[in-house]
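As structure tokens, here come the structures.
FYI, it's all coordinate maths here, none of it is from the lab. These numbers come from a predicted model, not from an experiment. Cβ atoms are built from the backbone, for glycine too; each structure is taken alone.
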Structure 1
Amino acid sequence: MLKTLADKRVMVAGHICLDIAPSFPANISGDIHTILTPGKLVNVDQAILCTGGTVSNTGLALVKLGVDVVLNGKVGDDHLGTIVKSCLGQKRAASFKTVAGQSTSYSVIIAIPGIDRIFLHNPGTNDTFGFEDIDYAAAEKCLLFHFGYPPLMKRMFQNNGAELIEIFKRVREMGVTTSLDMTLPDPASESGQANWAVILKKLLPYVDIFLPSVEEIAFMLDRELFTKRKAQAGHTDPVHVYQTADYQKFADMLLDMGVKIAAIKSGIRGYYLRTSADISKIGKAAPQTYAPWSNRELWAPSYKAAKFGSATGAGDATIAGFICGLLSDFSPEQSLCLANTVGWQNVRNVDALSGIEDWPATLNYLADKTRPQNDPALDSSWTFNPQTMVYHTPRDPKP
């Protein structure tokens, strides 16, 4: 295993904002409907002020793991923009665009222990981010280009995603491996009304690695199933009611659209992975040996956290771990376990980054096969391999 990732350069681009997150007491009780009642005063602890969004969460997680990262976002010439660049570091933010007369994006995060997060979000300059805001000269020097949260960036989904498609097409033509993360749109918003099935059909031929959550991809490709599963879940996390057949259906659709690696996040249930038969075409970050990555179907359970802070940035953290696995020429099994390891580090703290440790410490966790895993609640067709700590299906050629 690589002792360092310092020679691996990655660009992380897309959504950036300033997050303001009040800390809730650990002993707070009740559900969301009783805690946040109109007219009620809720005492909270110290607020956490930090950057959020893909550029920060995935980008800085990669930095903490030792990767050479170029950050590419857009802010306004206001106080919030100054804070954002200060948090990221001027050198890391050298590829940022700062525009006059526009407001920097910010979010207020309501992260109550044991309850899924609520976001109050101002899109700001993320809505004006376009093709011209990518630093292509810097991107060309990278092994991998990761872009995140286009549903929260207006120009990225307008005109059936024309700007986003041109970004990925341009980067892919450089031979750089491309990676994409999503977020769940508000169904009533302009983003929620966009035709994501059409956007993905045009976009995914230029995307090598796609890492949506199961809810995100259901919303975009099968709104009827998304609505059905949400109703089945009630007030619980919808990931618990999605069937393994749902993941398989979506992954097959994504590979048919052109994706080479489909990694579907499932929160506490872990990660589902489906790969194409031809991994050799994913650009500079391709593994040295293609066979272990070709035509795979795996499920890696998440790890149990004795102390839970919040899930803020957990999905972004797992992506950083997965990318590090690929850059390190790990097997898909190791890369999934690494993704879940970094996600496990993340959820131990309230914020998105302070729980993430350096590369040597992370590798030590990865090597520890005694860490307890959460039950992913798979059907009987899946078989657990205690050597790799992941599940396989009969469709996987390397059980």
Structure 2
Amino acid sequence: MADTLLMHYDPAHPLHATWSHVNQQGELTSRITSGAIADAAAVAEQHRVVVLIDSTYVHLNHVMLPTTNRQKMLRAIPFALEDQLAEDVEQFHFVAGKQESAYGTPVVGIRRDTLEALLNNFREAGISVDAVMPDAICSPIEDGHWSIVFHHGKALVQFDALIGTVIDNVNLPLLLQSSLSEAENKPDTITCYHLEGEEPELQLERIDPEIRRVNVAYNTHPLVVFCGAYNRVRALNLLQGQYKPRRKSTGQWYRWRLAASLAIVWLVLYLGTTIVEINRLSAMNQSLSAEIDSIYKKAFPESRRIVNARAQMEQKLDQLKGGGTASGSQFLALLSDSATILASQQQIQIESIDFRNNRMDIGLSTTDLQSVETLNKELNARSPIAAEITSATSEKNRVKGNIRMQRSGA
């Protein structure tokens, strides 16, 4: 999926904006650019366009409503906010988020002429806008934290995921003091985002010394702050209802017809060559299988039936090396039965073990012949082992011997 073009817009400068691309992980993928909206048209093509509007021009609020029905909520909101608006409520367009137990229902309102002017300006610049959201609720936030983004003399204060406001820097301490005194759950931390080299003079310790302040500097523009959290505000996208975008054909499909035709031709050729290659490999596989069968018959002419030449050949070779199943089982059984006795004879050193024809020869050395005879008696006493001393020679104060073992009755 193509990156989103994230744009920050201030209606006080209606023909200008700041923008950058952002990927699905919330990371900026192009440099932050400020300029005329028309200049962004070229980089807006084939991208979803999200506009973050300066929250000075929107009404951010939250209301407690007696209903959860979406249509009834939207009809009730203008009446619930009528006393808080200095202008005629009929001039406003409202959207509402999901009702929350702590704050009620988050609401965003904007003058219709402000929103329509924004859309007209972008339309005339050749840009189709997919979403318009207030910037004051687009900063990263988590439980127990508040955030403040300082930008151009204003503070964007966010208390919860969809709850926030905007205020000038001078009156920010009064807002924080009032909000903290009314908060049911005070934040543990307030994160302050500011332009690098312009740390705000906010004496938070005087307001509440128990709250930790964290400063985070951004470079150039707070788009780098908004990019990781703006997508969480989709519920309060102002382009709803009568302002919902209606996509129309751009009439540019003809530009892609040649590319689409070439892609289809390439796909047909690819499938054709793939089928030919599959047939060639299948024929080669049959030829190799026939050759393996032929080699197996030459190596083992007594075999009458060939099911899996490779597996049968490996089994035959294993048997020739003495590693067949029956022989291997005899070896393991003898070794298991005698291991304890051999390990208990500390004065005897095992020098070799040879197994063939279901018999195991153990070459050993010790200090005296009596040790060899004692070991032989103990092995014979251990059922079902049958053991015998096949050789014993004395050399330089060492006795070297050989004991042969096999399973009784074998």
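The table below gives the values:
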| item | result |
| --- | --- |
| For 44.3 (mean projected area of the Cα convex hull in nm², calculated) the corresponding structure among 1, 2 | 2 |
| Identity of the structure behind 16.9 (criterion: mean count of other Cβ atoms within 10 Å over residues 140-147, calculated), options 1, 2 | 2 |
| Top of 1, 2 by FRET efficiency 1/(1 + (r/R0)^6) of positions 4 and 28 (r between Cβ atoms, R0 = 25 Å, to 0.05), largest first | 2 |
| Of the structures 1, 2, the one that 10 was derived from, the read-out being relative contact order in percent (Cα under 8 Å, 6 or more apart) | 2 |
| Entry that produces 145 once volume of the Cα convex hull per residue in Å³, for residues 36-131 alone is calculated, selected from 1, 2 | 1 |
| Test item: volume of the Cα convex hull per residue in Å³, for residues 124-187 alone calculated as 80, pick one of 1, 2 | 1 |
| Top of 1, 2 by Rg/Rh (Cα atoms, Kirkwood Rh), for residues 212-275 alone, largest first | 2 |
